[in-house]
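Every read-out reported here was derived from the displayed coordinates using simple, explicitly stated rules and does not represent laboratory data. No experiment lies behind these values; they were computed from the predicted model shown. Cβ atoms are built from the backbone, for glycine too; each structure is taken alone.
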Structure I
Amino acid sequence: MALIERQARLVEIFDLGPGIRHFRFEFPDVENFEFIPGQWVSMTETVDGKKVTRAYSIASLPHANQFEICLNKVEDGMFTPYLFSLKPGDSVPTKGPVGSFTLRAKDREAIFVATGTGVVPYRPMLAQAGYLEQGSPTTLIFGARYAEGLMFRDEFEVLAQRHSNFKFLPTVTRPPEGWAGRSGRVQPLLWDVLGERTDVDVYVCGLKEMVENVRDELKARGLDRKQIIVEKYD
């Protein structure tokens with residue numbers, strides 16, 4: 001079934017860190033925009049005379065006719081500079097929701113792995129009603145280059161405080177002087193958390209190289225392909 005293109009109107013913007021912006025949109029012509037946490041929308045616009053389409057994970061739970069996205073500005077990119085130039089009231093042709101990077105089972109232990117903006121779909125996935133409350137062990141391993149790139153860090157820390165079954169493990173590859181948190185890539189953390197187990201669902205989201213590296217290693221460790229749920233951002 002063909003997706004309907006609608007005009008998404010920008011309602012609000014705010015910056016989460018250097019070059020990281022959070023956008024809240026609405027569809028004025030619909031009452032409710034329904035989607036499953038983890039899905040994405042595609043946005044299209046003519047930029048410098050060329051029609052460009054990009055996909056962005058939804059960063060929010062369903063709420064009336066609104067949705068949120070969060071992204072890094074790519075200075076030499078074709079689309080993010082355009083989005084960063086938008087002001088509240090501007091509109092973008094948008095299709096969606098799309099995608100199958102969604103929670104497979106609420107009653108199975110899960111490990112979520114993300115780098116950079118790959119953490120965006122996990123925000124609504126973890127916050128959806130009835131998930132963390134049901135008690136299965138859940139871990140989020142989140143890697144960024146710099147500490148200021150750990151978007152939604154405060155929210156994930158609050159979730160970890162509220163739910164004893166949820167662990168949040170952030171790490172940075174370029175820690176600042178005096179950094180007291182974890183440093184390094186996400187892969188070593190994942191192998192420490194996973195151990196020898198093969199009865200865990202692992203969700204992986206981020207750039208292609210990291211996603212494929214983790215997926216290949218998980219397969220080599222004996223996890224079934226149905227237990228490895230991935231979303232690549234390039």
Structure II
Amino acid sequence: MRIILFGAPGSGKGTQGDLISRRYKYPKISTGDLLRRAVREGTDLGKKAEAQMNRGALVSDDIVEGLVRERITAPDARKGYLLDGFPRNLDQVRSLEAMDGGRPELAIEVDVDRRVLIERLQSRRTCRSCGAIFNLLLKRPGIEGRCDVCGGELYQRADDRPEVIGKRLEVYEEETRKIKNHYREKSVYRRVDGSGPVEAVFARISEILERENVGREREQDRR
């Protein structure tokens with residue numbers, strides 16, 4: 001099974017992805033994590049990505065797709081995997097289906113009211129050292145201004161400022177409209193109400209996954 005998790009900035013999909021991965025034993029594949037690792041390790045794709053980022057350009061689809069292709073062929077992804085941040089457009093959807101077209105899939109959107117998204121994004125803080133994300137409304141750090149993971153300094157990203165947030169949400173809505181329609185046509189799209197506590201949202205997602213028997217093959221492997 002392939003789980004495609006998407007949601008607007010501030011929807012909490014990253015947190016939900018971690019919870020899904022832990023419960024159902026599917027590796028969470030985040031394009032952001034893949035890019036940072038490739039750059040840090042100096043791989044061929046990492047060097048190409050770093051060059052583009054240093055020019056202020058978005059990392060091209062072919063590099064992102066190359067990183068995803070490498071990751072989904074790893075042994076731990078053989079039974080299934082969860083994608084966070086990919087695909088972002090219809091071209092990437094088609095590339096994914098070409099890479100691994102025979103695998104059953106489920107596309108889940110964590111949907112949150114726009115007003116709530118703006119409040120969450122304004123309250124988000126990111127660690128300068130390890131990239132861990134906290135939220136002054138939902139997930140406060142134990143020590144004000146410091147990361148619980150590594151102790152690094154927390155800061156507010158430039159794109160989490162009020163004057164930028166509205167544009168980010170418009171871009172997301174435009175990018176994902178065609179993707180949602182594509183998965184609706186395949187009858188694999190599921191919407192989840194992303195409001196409320198993290199545990200409540202995860203319970204809604206788990207209900208969908210249980211209906212789809214997600215993780216059953218993992219359980220069989222352990223017996």
Using relative contact order in percent (Cα under 8 Å, 6 or more apart) as the calculated read-out, with 18 as its value, let me know the right label among I, II. I
Comparing structures I, II by volume of the Cα convex hull per residue in Å³, for residues 32-167 alone, which one has the largest value? II
FRET efficiency 1/(1 + (r/R0)^6) of positions 72 and 120 (r between Cβ atoms, R0 = 30 Å, to 0.05) gets 0.50 when computed on, of labels I, II, structure II
Value -15500, calculated as helix-only ellipticity at 222 nm (-39500 (n - 2.57) for each DSSP H run of 4 or more, over all residues; to 500) from one of I, II, is from structure II
